[in-house]
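Participant: Following this line, the structures themselves.
Coordinate-derived values only; no laboratory data. Being a predicted model, the structure only gives us computed values, none of them experimental. Cβ atoms are built from the backbone, for glycine too; each structure is taken alone.
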Structure P
Amino acid sequence: MALCPRWGPVKSEEDPLDPEPPRELRRTLEAIRYLERTVTDSSEIDGVVLRYGAFYGRGTGLFDGPLIDQLRRRRVPLIGNANGWWSFLRVDDAAAATAVAAERGAAGIYNIVDDEPAPVREWLPALAAALGARPPRHIPKWLARIGAGAHIVAMMTEARAGSNAKAKRELLWQPAHPSWRQGFTEVLVRCI
């Protein structure tokens with residue numbers, strides 16, 4: 001989900017997107033705002049916008065060889081306090097939610113995420129442990145900013161997750177994989 005640390009770690013669809021994102025993310029957030037406004041303001045269609053969490057599953061990149069190798073080598077560190085919150089979503093849950101939204105979604109914006117948003121300081125070490133790797137190293141924000149850029153530091157320290165309460169209530173959608181904890185393990189068993 002988009003960044004905005006001032007409004008708590010988990011955001012609803014009504015919470016604003018980050019008004020001052022890092023430079024590397026500004027165009028992306030401007031594009032998201034434009035598309036969401038265009039779709040939801042249209043008088044010609046009942047515009048439905050789905051904000052997906054970070055995808056995981058086969059072929060999504062999260063469990064592909066290069067990232068797994070980097071995690072095993074402890075080259076994906078915890079940055080600063082690692083207090084960026086993420087929402088995850090298994091790709092088959094994304095497909096199911098998309099079908100439901102197309103069939104019966106009322107106009108509006110819906111967060112399509114699992115039931116367990118988590119800070120980086122929880123999910124990254126859990127992912128490393130599931131791979132049998134040692135825990136990620138810690139590096140300070142200033143060093144990560146030099147090596148990876150302000151946008152990576154923001155994603156790892158300031159990102160905010162999304163609540164799926166509206167999608168569950170209004171679309172009557174339930175993720176088949178409600179927690180990334182079990183979902184990661186299931187995917188890893190099949191991929192590795």
Structure Q
Amino acid sequence: MSYKPRLKEKYLNEITPALISEFQYKSTMQVPRLVKIVLNQGVGGAIADKKLMDFALDEMTRIAGQKAVATKSKVDISNFKLRKGMPVGARVTLRGNVMYEFLDRLIATAIPRIRDFRGISDKGFDGRGNFTMGVSEQIIFPEINIDKINKITGMDITVVTTAINDKEAYALLREFGIPFKKNN
């Protein structure tokens with residue numbers, strides 16, 4: 001018997017029927033689903049200190065459970081002493097079971113550790129069913145040892161779905177358990 005993540009089971013058994021009844025889909029193939037989750041972190045200080053890039057890649061790999069890659073600059077900017085091809089960030093793209101496992105850890109352990117948390121803003125939708133949220137500190141993830149961090153940095157988390165519009169994507173992510181702010 002093969003392993004299935006908890007959220008994948010939840011999607012198949014609970015979320016799909018709930019979205020079918022909410023949006024009156026005629027087929028289960030119309031129900032929006034997750035495609036990928038992209039983690040992205042800019043490391044502007046890597047121009048002056050090369051070790052910051054190594055720390056960022058290591059932390060991103062620990063958080064994602066998959067090897068992170070460096071993003072390189074595309075243009076020269078002389079004011080910032082930036083040359084084309086220099087590493088300026090770290091990113092990782094999660095798909096399949098790893099994506100569901102990361103989303104489960106994000107919802108269950110990382111988001112509750114955010115200081116002064118009042119819910120995730122629903123302004124991160126792009127109009128095409130994708131959602132991006134920013135995390136200001138990487139120390140909310142339990143994989144990061146607070147004693148060994150070099151610098152507190154943030155990251156962007158983008159959830160790409162097959163939803164046609166923001167309303168469907170919002171309903172999908174709400175059913176997964178992302179705690180959005182209550183709009184009164």
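Participant: Between P, Q, which one scores greatest on distance in nm of label points 7 Å out along Cα→Cβ at positions 49 and 129?
Facilitator: When distance in nm of label points 7 Å out along Cα→Cβ at positions 49 and 129 is calculated for P, Q, structure Q comes out on top.
Participant: Once relative contact order in percent (Cα under 8 Å, 6 or more apart) is calculated for all of P, Q, which comes out largest?
Facilitator: Structure P gives the largest value of relative contact order in percent (Cα under 8 Å, 6 or more apart) among P, Q.
Participant: Here is a further query. Matching task: 4.8 is the computed value of distance in nm of label points 7 Å out along Cα→Cβ at positions 41 and 137. Pick the structure from P, Q.
Facilitator: Traced to structure P.
Participant: Ranked on distance in nm of label points 7 Å out along Cα→Cβ at positions 89 and 105, which label among P, Q comes first with the largest value?
Facilitator: Top value of distance in nm of label points 7 Å out along Cα→Cβ at positions 89 and 105 goes to structure Q.
Participant: Computing percent of Cα pairs over 19 Å apart, for residues 17-72 alone for each of P, Q, which one ends up highest?
Facilitator: P
Participant: Given a value of -8000 for helix-only ellipticity at 222 nm (-39500 (n - 2.57) for each DSSP H run of 4 or more, over all residues; to 500), calculated from one of P, Q, which structure does it belong to?
Facilitator: Q
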